[in-house]
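Dropping the structures in below, format is structure tokens.
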Structure I
């Protein structure tokens with residue numbers, strides 16, 4: 001079998017950042033998949049499911065309500081390896097194009113107070129697996145250490 005694109009990335013040299021994972025077409029509409037890498041793969045601890053789940057709920061809610069981006073959002077959700085998230089947008093974008101959006105989203109998550117959207121039995125299949133304090137910690141750390149002064153090395157996969 002042919003390796004899928006995400007398995008061809010050098011996960012030894014990959015650092016937290018925002019990367020274009022792939023570009024596809026749905027009919028004639030371009031779709032850009034972003035790799036929002038929160039932790040350094042195989043180098044630091046992965047996120048626990050509770051904070052991932054909380055970030056997913058808050059991030060998806062934020063994105064689908066964002067005035068400028070809501071109609072472009074196809075998907076926001078976690079990677080199985082628990083080191084980051086995928087964001088799929090309609091359109092042909094580069095990593096630099098979504099940095100302001102990611103800064104806004106991670107500040108939103110880092111400063112969120114209140115009930116996590118969709119965190120109830122009616123709305124979610126595993127609503128008890130949430131950890132808002134850790135989600136806020138992870139979002140703040142990613143914002144401060146990666147997004148605040150993001151460098152080119154954190155916007156393009158290692159060669």
Structure II
């Protein structure tokens with residue numbers, strides 16, 4: 001079975017649901033989503049940007065921290081959060097705050113990843129709940145979803161090497 005590309009829905013005014021399948025067991029998908037060395041291999045920054053920091057401790061009270069640097073001096077973005085739920089290979093939930101170089105938050109959300117598999121194909125469902133419709137709409141308009149799919153295509157390649 002071929003992986004299914006990213007499917008995006010907005011079931012409520014403050015929610016985005018992203019669904020993606022991968023041709024790999026959920027254990028491998030989970031590891032690729034939570035192991036910093038693997039995350040760096042598929043999590044693509046915007047063109048001209050690099051991942052400067054990639055930390056992920058997927059356990060209750062563990063932290064998530066990503067920092068990107070742009071090609072121009074002083075350009076940076078950061079994302080940080082705390083895991084509130086972690087059921088290995090099944091489900092994880094974390095808070096998430098995106099910050100500009102100035103430290104100004106540009107959005108926050110609670111994000112839940114759910115993993116299920118059937119016949120070696122994993123379905124990952126990401127539910128993002130934003131603080132308001134305006135912030136959710138900004139996230140939709142940002143182009144993040146097509147960027148995520150590009151990263152997930154890289155993840156497909158990484159997973160193919162692991163199976």
Suppose you compute mean count of other Cβ atoms within 10 Å over residues 52-59 for every structure in I, II: which one lands on 24.4? I
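Distance in nm of label points 7 Å out along Cα→Cβ at positions 28 and 44 computed as 2.1: which structure among I, II?
II
The numbers here are math on the coordinates, done by the rules we state, and not lab data. Since the model is a prediction, treat every value here as computed from it, not as a measurement. Cβ atoms are built from the backbone, for glycine too; each structure is taken alone.
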